[in-house]
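Take a look at these structures.
Only the coordinates and a few stated rules stand behind these numbers; no lab work does. Small disclaimer: the values here were computed from a predicted structure and weren't measured. Cβ atoms are built from the backbone, for glycine too; each structure is taken alone.
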Structure P
Amino acid sequence: MRTAQVTRNTLETQISVTLNLDGSGHGRFHTGVPFLDHMLDQIARHGVMDIEVDAVGDLHIDAHHTVEDIGITLGQAFARAIGDKKGVRRYGHAYVPLDEALSRVVLDLSGRPGLEYHVNYTRAAIGSFDVDLIHEFFQGFINHAGVTLHIDNLRGINAHHQAETIFKAFGRALRMAVEVDPRMGGVMPSTKGSL
């Protein structure tokens, strides 16, 4: 089983993440940021991986540190759980619609963090959740997971739908990339011999 548990404590946040890449899509989230809990559940369900997140952060200031640090901690857990990446498909992609919204996510378990994020939300907040924090979440994740990630919201009118299609597509793309390819025979999916 490709699993990891990571705890990250700073003066701003205390976060614990448990990740099972070969899970069943179970999610349990206590972050203090309800919209983020809803989005993390999309990753678990559509990525068919088990994710548990417990977080306490300085929400009296705002949700920035909590959301970013959860991205960081989830990225650290992912890097541990995926291991040496031998035999995995490495690349993943997904298009996901939700009513009028459509997003595309493409990623590479390259070992090199890179984020191309192209999303023009139709409003600045979803309820009390600042949509700018979605970028911070993914930036934190890729920096510590060593993933190249391209996110494009192709269309959308409802900001909630825009965000949800991104997280669902991310889950599905991640699921594809971490899948073991039996034809690889445990070989590293790189001509360099390492990722």
Structure Q
Amino acid sequence: MQEILLKYLPEHAVHPCFELIKANHVHLKIVNERQTRHGDYRRRPDGSHQITVNASLNKYRFLITLIHEIAHLVAFEKYGRTILPHGAEWKYTFQRLMIPFIRPEIFPHNLLPLLARHFKNPKASSDTDATLALALKQFDERNTEKNYIFEIPYGSQFRIDNGKVFKKIALRVKRYECIEVLTGRVFLFQPNAEVELITN
């Protein structure tokens, strides 16, 4: 298991992650990329714990995602299943589990202050922290031509994976209002949605 983890995690994070997986009886599945999420946690009918993490994540995002999902398991076990998935108990648990990893042997120096700030009040997804999301993206191996929606200018057009074309109009609270060019219908996009900018 540790040899497998070495492919996906920073070297100095492998042993402590392995110990967390073992101590919490986690069945870890590393899966092909899903568009909607980096990972998830499920308690299986037999009472065992399954965590899945996308194989395509860079090592730093993989580590954050793995600890995020282990925090769900630990928080549910400690505080009960009625807590909010990303409520105060989960945040406290995620902080406690993540703090030992926020050190220069594991993360690059430029990420450390961003992680320290993020983990003062961790969000449901690290992608909603725009500064951290951009900093983590630079370590992605695949050379993607995609942009986060918050990066592209207002009024510009972009394409999503299913081929539909939209125009970015406005920011509504935390999401971006965009019009589908073909139908004129309005849709809301999360700031971390990855899209292909259409340049004229």
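Quick notes
- Structure responsible for 13, with relative contact order in percent (Cα under 8 Å, 6 or more apart) calculated and labels P, Q on offer: Q
- The maximum of distance in nm of label points 7 Å out along Cα→Cβ at positions 37 and 141 over structures P, Q, that is, the highest value, falls on Q.
- Structure (P, Q) behind the derived value 18.8 of mean count of other Cβ atoms within 10 Å over residues 77-84: P
- Computed -0.88, -1.26 for log10 I(q)/I(0) by the Debye sum over Cα atoms at q = 0.14, 0.18 Å⁻¹ - originating structure among P, Q: Q
- Label whose coordinates, when FRET efficiency 1/(1 + (r/R0)^6) of positions 69 and 165 (r between Cβ atoms, R0 = 30 Å, to 0.05) is calculated, return 0.75 (choices P, Q): P
- Rg and Dmax of the Cα atoms in Å, for residues 5-84 alone derived as 12.0, 40 - corresponding label from P, Q: P
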